[in-house]
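In C-alpha cells below, several structures.
Only the coordinates and a few stated rules stand behind these numbers; no lab work does. The structure presented is a predicted model; accordingly, all values stated were derived computationally and were not measured. Cβ atoms are built from the backbone, for glycine too; each structure is taken alone.
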Structure 1
Amino acid sequence: MRPVTAAPKGVLAPGAAAQRFRLGRYQPSPDLAPDLVPDLAAVVEHYWVVAWDLIGQPPYVQRTLPYPAVNLVFERGRSAVYGPMHGIFAYELRDAGRVLGIRFRPAGFRALLGAPLTSLVDRVLPLEAVFGRSAEGAEAAVLAAADDAGMVAVAETLLRRGLKQSPPMADEVNRLVALIEADREILRVDDLVARSGLGVRALQRLFADLVGMTPKWVIRRARLHEAAHRLAQEGGAEGGVALDLTTLAQDLGYFDHAHFTQDFKQVIGQSPSAYREACARKIAEGKQQP
C-alpha cells in the first residue's frame, strides 16, 4: 500500500496523539479495470488505521477537527457512517484496539448515498442504511484481517459492491475543495468564484448537494486547520521565536487578531494561545508516561 505522507491537520494536539496511538494512512488501490467499475481514487481520499495499547494506562481522549468529508468507520460494535460534522469530534481510547476508517473525497460519498449530502450532515448512520445486505458481516471480516493491508482489502471489496458512477461535477467540486486547502489566498467565496468561473449560487447548490457544507464553511474550516496545524507545530518545538498571532490571523484572512481568536475558540474550544500551550504541555506529560 502507498502511504499518505502529508501531515494530518485534523488531528488536534498531534504531538501528544503520536505518543498514545499509531496512525497509518494509505492511498486507495489502483483499479485494474476502471472501465468496468468506478475508480476508487475518484471517491476515496484515503484509508486510516488507528491502533492503540493503553493497558495499564489512563484512557486518552483524542479530539479531531473534521474535514468536509464523510468517514466510514469499522470498529468493533460501533461501525458506522459519519457524515460531515460542524463541530469537534472526540473519541476516548482505552485498553487496546484498532479501527479502520475510510475518508471519502469531499464529493465522493454522493455516489454511494444517492441523496444530497446535506441529509447526512452531523448524522451517524449504520452501515446497513447505505450498503444494505452487503454490510452483513463486513465489520467482523474487516477487523479479522491480520494487518492494515488486509483490512483495507476487505473494505475495498465492500465499497466496490455499492459504488455507482459519481454525479456530474463531482470531480470539479473535489478540485475546488483541494484548491481551497492549498491556496491561502482563497479567503472568501468571491475568491473561489473568481477561480472557478461559477457564480455564488451555483457554488452553493453544488456544495450543498455534493459536500453537504457551504463554500464559506469549507473555506473557514481550511483556515482553522492551517491555524491549528501551525500552532501545534510550534507547541511541540524546542525553543524558537513564538509565532505572532496577529500575523497568523492576517495570513489566514481575518480582519484582526480578535476575530481570529473568537473564531478559533468557538470551534476548537480554546484560544489560539491556550491551544498552543496545551499542545506543548501534553507532549511534556506524554514523555513522563511509562
Structure 2
Amino acid sequence: MTDSEAEAAASTKIDTSVPHSARVWNYWLGGKDNFAIDRAVGDDFAHLYPDITVVARTSRAFLKRAVTHLAAEAGVRQFLDIGTGIPTAENTHQVAQAAAPDAKVVYVDNDPLVLVHARALLTSTATGSTEYIDADLRAPDTILEAAARTTLDLTQPVALILMNILGHVPDLDEAVSIVRRLMDALPSGSYLVTADGTNVIDGPAFEEAIGVWNANAPLSYHLRHPDQLAQFLTGLNVLDPGLVPCGRWRPAADEDPALLREVDEYGAVAAKP
C-alpha cells in the first residue's frame, strides 16, 4: 500500500461525530484541524475551566524549552515522541533540528487523523531524519522495535517525550509500568520529558471540566497529583527546577508573561543515570 493509499484508508476511520483529544487540543492551540464536535466540547470545557487554553500553550512552550535544552546543551540527537497529536507550530523535530540539524525524531500515535497529517510530520533537515509510527502507548515493545528498525539507535541516548498522554491511562500503576518499560530499553544518558494535567492549583474547576470531557469522549483523561506524576521519574536524575508547573521550567527571559502563570500542568525533564 502506498503512503497516499494508507492516508486515504486512515481518513475513512475518522469519526467526526465524537470529539477526539488530539483535535480538541489542536483547537485550544488555535489550530484548524478540528471539527464542530471538537470545538463544541472544547468550548464547554473552557467555560468550566477557562485556563485550559493557557494549559495547552504553556505545555507547548515547556516542550520547546525542554527539547531545545536537550538538543543544544545536552547533546541529544535522538527523540522518541509518543502521543504527538496533530502537527502544529514548533513540533519536536522542528525544535530539535533547529538546534541540531542532524537530530533524528520518531513520532508515535495511533489516531487516524494524525496519520492523515503524517506527511507534515515527515519533513526533515537534509542531515536529520523524521519518522512516524502508527502504534499505541500501551504497546511499548512494538514502539521500541519499530523505532529501532526505522530510525533510532537504541544503544545511543534517546529523549523519550510523553506529553499529556499518560493521563489517558486510567490506572497509575499501568502508566508507571509503561514508562519504566520504555526507559529500561534506553541507554544511560537518555532523558524523559513528561508533562500532564494536575489537580492542585484549580483542582475543582479542572476536575469538573474533565468530567464533561470523559462523559463525551471515547478516550478518558485523568488528572493526577504531582506526587503521583513523580512516580514516572523514579530512578532518574531530575533536572532543576524539578517537577513544577510548566511555566516555571526554565522560562526564557523574553517568555510571554501569559505562559509563566502557574496552572495545573506539571512537567519535568529527567536523565537516566
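Structural remarks
- Answer label among 1, 2 for the case where distance in nm of label points 7 Å out along Cα→Cβ at positions 188 and 220, calculated from the coordinates, equals 4.2: 2
- Entry that produces 56, 54, 30 once Cα extents along the principal axes in Å is calculated, selected from 1, 2: 1
- For distance in nm of label points 7 Å out along Cα→Cβ at positions 116 and 172 computed as 1.8, the structure of 1, 2 it came from: 1
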